[in-house]
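**Student:** Below you'll find a set of structures to go through.
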Structure 1
Amino acid sequence: MDRSKTVVTEETDRQQEVEHIKQALSLCGYPDWTFKRVQHQSNKPKPKKEKKKEEQKSKGMIIIPYVKGITETLERIFRKHAIATAVKPKTTLRNLLVHPKDRLEDSSKTDCVYKIPCKSCDKVYIGETGRTFNTRLEEHKKEAQNSKGSAYTRSQKKAAEQTENKSAVTDHIHRNNCVIDWEGTDVHRNK
């Protein structure tokens, strides 16, 4: 019946459509009173759907990651306070597979914290640089090579302890007569 009201525009065509429906139903074995009941119900004006009270007075929206057991509880709490929630998956295939940029090698990283281990003892130098890690490491190596040789006598060792070098790595080499493990250096973390 709704189709005859919405699709057909001319009144004569509408009446023909109603008669066609009536004949089709009677051929299928439906009694006349069922057709009249449906026709009467379709003529009644339908109540307009009102928006839910929650949607009308919503204070905002929040997007939360889905965590089993916790997300459902949070949604109920937010609903009580008229805050709409949307749930997004924590990890997706896209997040796992798509990486638009290639990862930088440790030597190319900037603004990082790095460590330089000592071969002779268990001490580790931890440094921080705003430049590339490779640039700073080369500076450490050059200073270690350009500085005076290791102190072997007591007087030379005492003089080395009082001498301040540009780098704590170089100080450690000369004061403790140590060898640095340059191959063992790596970026500890980015700032």
Structure 2
Amino acid sequence: MFKNQRQGNPLYILHKGNTPFCEVGSIVSVSPPRPENPNFNMYGPQAKIVVDIKAKVGEDNVSFSNVLSDVTITDYPTTNGEKLVVSCDLGALNTEINAMMQQSRQVLDSIDYHKSVIEGCEKMLVILNPDFAREKERESEIANMRNEMSDLKEANARLVAMMEQLVGSVNGNNNNNKKTE
């Protein structure tokens, strides 16, 4: 638990952005546990007990304020929208990383299914909606034209290369004929 951490203990920081990565820091200090809201109300819900953690990560000193004191891993809100997970337990962090990886694998495994759903929906819309059918036909024609243009460009490039070779060989033969005369 964060409230039991001491100076020198490891602190794990998982950055859950587009390219997730993990940093390992060393705890510099942990504040004494305190209520998150200092205006404690005896009759209201129990106040969350939090701590403030300061850690050295690489060459930087980092502060984490209002971290729940009775957990070993927590999502940490940032002002820049970055998704962070902070943990004082390597096992809990490994579980979090494995869960992230499993979720991404499930998404990748479902790609074929979703492609199939899209194809099926498009087929239904073509049947039910003439405007959609015309739009799909237009898209198909444009794609075919682009492919044909690409093929023509390649053929043209080959013809230009052949012409350059032919002109080069004709010029070479003319130079040889002039030398022999």
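**Student:** When distance in nm of label points 7 Å out along Cα→Cβ at positions 98 and 170 is computed for each of 1, 2, which one produces 5.0?
**Tutor:** Details: 1: 5.0; 2: 7.4.
So the calculation was done on 1.
**Student:** A further question on this structure: The value -17500 for helix-only ellipticity at 222 nm (-39500 (n - 2.57) for each DSSP H run of 4 or more, over all residues; to 500) was derived from one model only; which of 1, 2 is it? Provide the component values of the computation, followed by the final result.
**Tutor:** On the way: 1: -13000; 2: -17500.
Source structure: 2.
**Student:** Tell me which structure, out of 1, 2, gives 9.4 once mean count of other Cβ atoms within 10 Å over residues 106-113 is calculated. Provide the component values of the computation, followed by the final result.
**Tutor:** Numbers: 1: 15.2; 2: 9.4.
Computed on structure 2.
**Student:** A further question follows. One of 1, 2 was used to compute log10 I(q)/I(0) by the Debye sum over Cα atoms at q = 0.09, 0.16, 0.18 Å⁻¹, and the answer was -0.66, -1.03, -1.17. Which one was it?
**Tutor:** 2
**Student:** One of 1, 2 was used to compute mean count of other Cβ atoms within 10 Å over residues 66-73, and the result was 10.6. Which label is that? Each step should come with its number before you reach the end.
**Tutor:** Working: 1: 10.6; 2: 17.2.
The structure behind it is 1.
**Student:** Supply the structure label, taken from 1, 2, corresponding to distance in nm of label points 7 Å out along Cα→Cβ at positions 34 and 122 with the calculated value 5.9.
**Tutor:** The read-out comes from structure 2.
Values quoted throughout were computed directly from the atomic coordinates according to the rules given, and no laboratory measurement underlies them. Bear in mind that the values here come from a model prediction, so they are computed numbers and not experimental data. Cβ atoms are built from the backbone, for glycine too; each structure is taken alone.
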